Structures are given as structure tokens and as C-alpha cells.
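Any read-out appearing in this document is the output of simple, stated calculations on the displayed coordinates, not a laboratory observation. Just so it is clear, the model here is predicted, and its values are computed rather than measured. Cβ atoms are built from the backbone, for glycine too; each structure is taken alone.
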Structure I
Amino acid sequence: MSRIEQRFAALRKNRRKALIPYITAGDPSPAATVPLMHALAEAGADVLELGVPFSDPMADGPVIQLACERALKHGTGLWQVLDMVADFRRRNTETPVVLMGYLNPIETRGVSAFATRAREAGVDGVLVVDLAAEEAPDYVPLFRAQDLDTIFLLAPTSPAGRIAAIDQMASGYLYYVSLKGVTGAATLDIADVTAKLTEIRKQSSMPVAVGFGIRDAASAKAVGQIADGVVVGSALVSEIEKNLQTPERLPQILGAKLATLRAALDELN
């Protein structure tokens, strides 16, 4: 059982919901990333999603696009991100880490080489935004060979057949994108999310985390009532952007914001 699966099993046993924060590696600087990871873990994160900067993050809204630009200006590449995870693992061997990014950097380095180095660094899973279900059989076995879970995105428009196909390849958890559009867009419709999660659960018994549109404690709690976990990204990255002139305050700021979401989710217990 992977570290991600163990975490969700423990949460389920204790009737708690997973809190999964996202930050972009290298934003606002490479030196800031590991302290932010520790701050989020200490504030109650169950899984950390660490974004791999990419020049064309097509699924991301302007907030995360700008975060990628800031990280790339500092020369943050895939290998540097893995070094950050390895540094994080020197103090934290418990919190699962998922890399979220795009195929191009992985293919540039070589899929097998990436998977091997990711495992060695302490990565637990990969979420490749533009990895289509049809192409996944070429990649998933290479990830599995290195004990990496492969997390897939599901959308409001995903038909039952595609959900079932993804369920056969995925491991760790499923990530349901609650909105049509990019990260940070629009507002949640809980009724729509509830209906789609009911459909997904007819095709899969895997935990389902919901992302896109989680902005605060209220939205986290609303989604936590129906999902196995909530993912918060743009709301945290926005705080980084607001405090670029005082980066030393960011661990406290992001930790405090995440703690409010943790408290809201724990009210559901």
C-alpha cells in the first residue's frame, strides 16, 4: 500500500477528509519552497501537491500561470523540483507528495529516468495534466514500476465510459475538477458536484478529491461534506503573490490560511 493509500485509509478510518494544498515549486523562490511545504504539513495538510513549473500551463488560470513564470525566472526545472522533495524528506517522511505538471518536462528528461529519480527523492504520486487516458498505458506501468501512484483528472464532462477506463489505470485518488475552465475560475455549484461524484462512485471505489473553486473555509467545508478530500491551490498561490515583498512571512501566512480550512473540515467529523 502506497503512502497516499495509507493516508486515505487512515482518514477514512477516522472519518476525516483529506486536505490537499497546492503550491508551485520555485515560487516565489527556490529557497522558499521547502519551508512552505513544511508549514503546510504542520498546518494540517494530508497530501501535498507540488506544481512543476511549465511555460504553457494550459489548465491553469492567471494566478498559477504567473507563479510558473516567477519560478521559471529562477531556473526551477524538473530536477530542481525533485531536489526540493528530497530536502523535504529529510524532516518529513510521512506526508505524501504528489507532483502536478505536464508531460513535456517529463518526456524531455525521459519517463523512466524521471520515475526512478522521483522515487529516490521521495515522491509518492504524479498528476500529469495532459496525459490522456488513451496514452496512459505507455506511462502508467513505468510509474508503477517505481511505486508512484498515477492520479488522473476527471471533469464535469467526463462520460461514464471514460471514468471507468481511468479507474482501471489510476491509483492513490481521483481528482475531480469541479468547474469547466481553468484553475481559479468561477464559483462552485455544490449540487452539480454532488451529482457528478455520485456518478463517479458508480464507476470507481477510489477516494475522490475535489479541486478548482476551493477558496476558503466555507467552500472547503461544503465540498468536504460530499468528497473524500479537497484541493486548494489558487487561494494559496494568491497569498504568495500578495506577499512577494515579504517572503519570510509566507510560511506563517499560508500555514494560517490552511489551518482555517483544516478546522472547517474537522467540524465534519
Structure II
Amino acid sequence: MDIGGRIAVVTGAGGGIGGAIVRALLDKGAQAVVATDVRLDAVEAMAAALHGDAGHGGAGGGRVFPRKLDVTDEKATKALVDEIEDTLGPVDLFFANAGVSGGGGPEQPDDVWTLQWNVNLMAHVHASRALLPGWLARGEGHLITTASMAGILTTLGDGVYAATKHAAVGFAEWMAITYGDRGIRVSCICPGAVDTDMLRGGAGGDAGRATAAIGGGEVLDADEAAARIVAAVEEDRFLILTHPDMQTLMTRKADDTDRWIRGMKRLWARTQELLAD
């Protein structure tokens, strides 16, 4: 899909990959980008900063529209889509990017599991319900969900995140297969180590430690990751990896899962040592 002249929505746009995707879409000539976050002040600040940024075409002056959105609220998601279509026009691309992590496994209380389930998966379902009727009627639309390499490999130390991100990958695959012949494009972003607050938060603020646990290549700047993501969206690719080396890890897991698990156990032991230092 050519992004030039299109209307896009980005959730979780208050910073990190989401904010960088907003900037990348503007660079590609998007007509309007609705930047949403549960923190309205964050997206308002971003829009204000972009207002006078010549490098992004003075984007805030009419091309970035900050909105508050709790992605776990299905009614709010539907209301936002309706508002956009009434005021700006049909939504062409929807980046379901918002995500949360927490750490831990089955010992975590239900509210931790429920929050991550609702943000990391059900938000994608809510967006699909709101968008599909219009997209099917028009015969086009592009849903781009942010999962994680945790959804293909795993997340050391965070079983809740790994489980919900696996579900996100599965849902995206199902959507791509089911609606692909009806003009609906689906992409699933699986980032590796991207320098964001979420990445640093899992390693005491040290991005280097975090990427040592994730593997697959260097820590990417968020804007570089977003540029790769948006280029892949234009190419209509389903699986979008920010780090090409992640393909090798996926292949190793598929070729010999038992060996891969043994290797991950060793990596987990080393990671615990690193985090203890």
C-alpha cells in the first residue's frame, strides 16, 4: 500500500516505536495520522513538537491528530474510528501498536495476566471489529499489529508477555489468511531490541543488558526501527522483523526445538547473572 495521501491511526504513540511510526508515516506523505495513547499529554506534546518540524513537513499543523485512547475499551475504539471517518475520512491503515509487559509467570495475579491479555491481544480484536465492516465494503484496508519476537521465540523472565504475544501473532496470521482475498492486508511487527522505555525497564535502565537477553542483533534506535517497519508495510509484508538476524533464530527453533530450548535455558542462566551484577 502506498502510504502517500492515506489516513493512519497509531496506538501507543506517546513514545518509543509508536511515536517513531508516526514520524515515519509523515515522512512517507500520509495525509493524516491520528496518534493515540492512554496518556493524552504525551501525544499532544509530540504533535506540538512536530508542528514546526520542517523535516516532517510541519506535520503537527494539520497532519497529526492527538487523541486519548484506552485500547482495552472496545466502545472507545469504535467511537474513535467513527469520529475519524466522520471528520477526516476512511481509515486506511491501523497500527495496533500499544503494548505492556510486566515480568513473571503463573505466580502473577490474574490482574497482571488480564491487563496484558487485553492490551497485547484484545485491543487488536477490538480494532478489527471496528474496522472490518468498512474495509470489507471498500475492498481495502491494512491492519498492522505489533507483537514481538516474544511471540515467536519467548521472553526470558516474562511468561505473561510471551503468552500474550504468541496469541497476538496467532490472531494476525488468522486475519491474514481469512481476509487476504477480500482486499484486507495484515502485517505483524515482531521487534527485536529497540531502544525504548519498555526495553530499558526490563533491565534496570540498561539497554545493552536487555539486548544481551533478547539476542538477534544490536539495539536499534526507534526511528530506524520505524523506518524499516513502514517500508515493509509499503511492501505488504506479513511478518515484519526489525532485525534480520531474528530470521536465523526462528529457523533454529523450528529445525530443532529441543536443542533451542536447551540453548535458551543456558541463556536464561547467563541473563540472571548479568541482571544480578
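When mean count of other Cβ atoms within 10 Å over residues 20-27 is calculated for each of I, II, the greatest value falls to I. Where does the value 24 come from, among I, II, when relative contact order in percent (Cα under 8 Å, 6 or more apart) is the thing being computed? Matching structure: I. Work out which structure the value 16.9, 48 belongs to, where Rg and Dmax of the Cα atoms in Å was derived from one of I, II. Here the read-out was taken from I. Comparing Kirkwood radius over Cα pairs in Å, for residues 156-227 alone across structures I, II, the highest value is found for II.
Can you say which of I, II returns 25.6 when mean count of other Cβ atoms within 10 Å over residues 12-19 is computed? Considering all the candidates, the number was obtained from II.
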